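These are the structures, in structure tokens.
Every number here is computed from the coordinates shown, using simple stated rules; none is lab data. Small disclaimer: the values here were computed from a predicted structure and weren't measured. Cβ atoms are built from the backbone, for glycine too; each structure is taken alone.
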Structure 1
């Protein structure tokens with residue numbers, strides 16, 4: 001769904017010069033906003049990693065008292081539908097992204113350079129699930145929230161139409177959660193809700209006097225590696241796989257430590 005939105009916006013921005021030509025300079029300050037669609041890419045290779053002896057190193061195999069792999073049913077991208085691996089997982093949820101920004105541009109000949117600060121909010125969601133032989137499912141989910149960022153822009157003025165590239169840094173709020181069908185063990189979650197990263201993309205903007213409209217694509221990549229799930233015995237037997245190696249339990253996390261999203265937006269700004 002990202003492609004139709006971005007293509008439609010780009011066509012509008014390209015066609016705009018035919019409707020209203022302008023030779024206004026891009027030099028000056030501006031404030032504006034954007035709204036669009038955001039999605040996380042399908043990550044079919046992601047799994048859940050285990051630290052069975054609580055030494056801080058993940059990648060341990062969780063085995064039963066008989067030595068069998070307790071997670072032999074495997075993993076899937078998305079949230080588990082039930083505790084059975086055969087029922088697969090639900091597709092990750094895409095969403096809407098909207099935000100506001102303020103910045104300044106400086107034009108030298110046809111070259112336009114500038115920078116902006118922005119705040120936006122989105123609700124793209126990404127999950128990974130593990131299945132045990134009990135049977136039971138274990139789902140880790142993360143969702144983007146508010147993001148603060150600063151980006152530089154570099155473009156070329158084509159008689160009032162500005163194609164440009166952009167890149168910068170972001171600090172994002174990431175909401176992580178955990179769900180399981182296992183009712184015997186006890187579970188506790190912990191971890192950071194802030195993540196730092198970068199953002200790159202490109203867009204097209206056209207001026208109508210003091211107003212400008214356009215289309216923007218952004219790829220956002222933040223490091224989100226702090227969320228952990230602690231599993232203890234609960235009401236399970238002492239032979240439970242999570243407490244066989246260490247009576248204090250097992251810890252696990254998702255294998256992918258980067259949260260990536262793609263977004264396509266329509267933009268508008270007032271320039272002064």
Structure 2
């Protein structure tokens with residue numbers, strides 16, 4: 001049992017819900033249909049192309065098959081679920097704890113003929129009747145309070161031979177306390193995340209019964225996202241929103257600078273994992 005503390009955690013679920021409920025329409029207008037990093041291959045791609053390249057890169061490593069059942073854990077406003085549904089003729093289910101994001105995703109899906117559903121559900125308390133071929137999570141798990149427990153629970157919803165494909169935010173291995181305080185703590189506070197090391201996730205995946213088949217550090221390919229991020233937050237709409245939402249949102253905007261500094265210093269890591277459930281693996285749905 002963890003010791004109780006009067007200090008609230010940086011990733012309190014209530015704060016995360018309030019934040020995404022308030023800012024998702026603005027993010028959608030400025031970032032586009034995806035709110036994740038871009039993956040630059042040449043370096044001169046548009047952010048939209050780079051964001052799609054991130055999805056394509058992870059999907060290729062995960063070897064997603066046509067007609068797969070995919071669970072998009074932390075789906076934002078549904079852009080990736082719809083992209084995967086279209087590209088792979090897949091049946092996608094997206095979950096988020098933000099009611100506004102669910103509504104936005106459902107409205108986007110209604111304009112398509114795709115097999116995509118969106119649910120209001122906490123990733124740390126998932127309930128499904130049937131397992132999935134692919135569990136997909138992009139930049140969401142660092143919001144969770146207990147990633148080890150999350151992975152152990154999530155694999156129950158993965159078919160034997162299925163695949164867990166994820167990217168997330170990490171801190172460099174063996175970071176000094178001073179570097180952590182300078183570069184990581186401001187990101188955690190502003191972005192409402194708790195950053196671990198890639199080795200931690202590797203341990204969590206393996207102890208959940210999965211085999212890690214791909215592990216990549218994509219930091220250099222994704223760093224340009226925050227050059228664009230700093231351009232985006234120059235938009236007057238964001239600062240008008242900050243005046244309305246108050247100090248916590250200002251902290252969030254300031255952490256855009258912390259993200260860029262984290263990338264530039266090498267203390268922040270953008271990482272990818274693909275892990276497979278053995279064909280004889282068991283799940284308990």
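Numbers at a glance
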| read-out | value |
| --- | --- |
| Among 1, 2, which structure scores highest (criterion: relative contact order in percent (Cα under 8 Å, 6 or more apart)) | 1 |
| Ranking 1, 2 by mean projected area of the Cα convex hull in nm², for residues 112-263 alone, the structure that comes out highest | 2 |
| Origin of the derived value 49, 17, 12 (semi-axes √(5λ) of the Cα gyration tensor in Å; candidates 1, 2) | 1 |
| Computed 0.60 for FRET efficiency 1/(1 + (r/R0)^6) of positions 56 and 96 (r between Cβ atoms, R0 = 41 Å, to 0.05) - originating structure among 1, 2 | 1 |
| Test item: helix-only ellipticity at 222 nm (-39500 (n - 2.57) for each DSSP H run of 4 or more, over all residues; to 500) calculated as -13500, pick one of 1, 2 | 2 |
| Test item: log10 I(q)/I(0) by the Debye sum over Cα atoms at q = 0.13, 0.17, 0.21, 0.25 Å⁻¹, for residues 88-191 alone calculated as -0.67, -0.88, -1.08, -1.26, pick one of 1, 2 | 1 |
| Distance in nm of label points 7 Å out along Cα→Cβ at positions 120 and 224 - structure with the largest value, from 1, 2 | 2 |
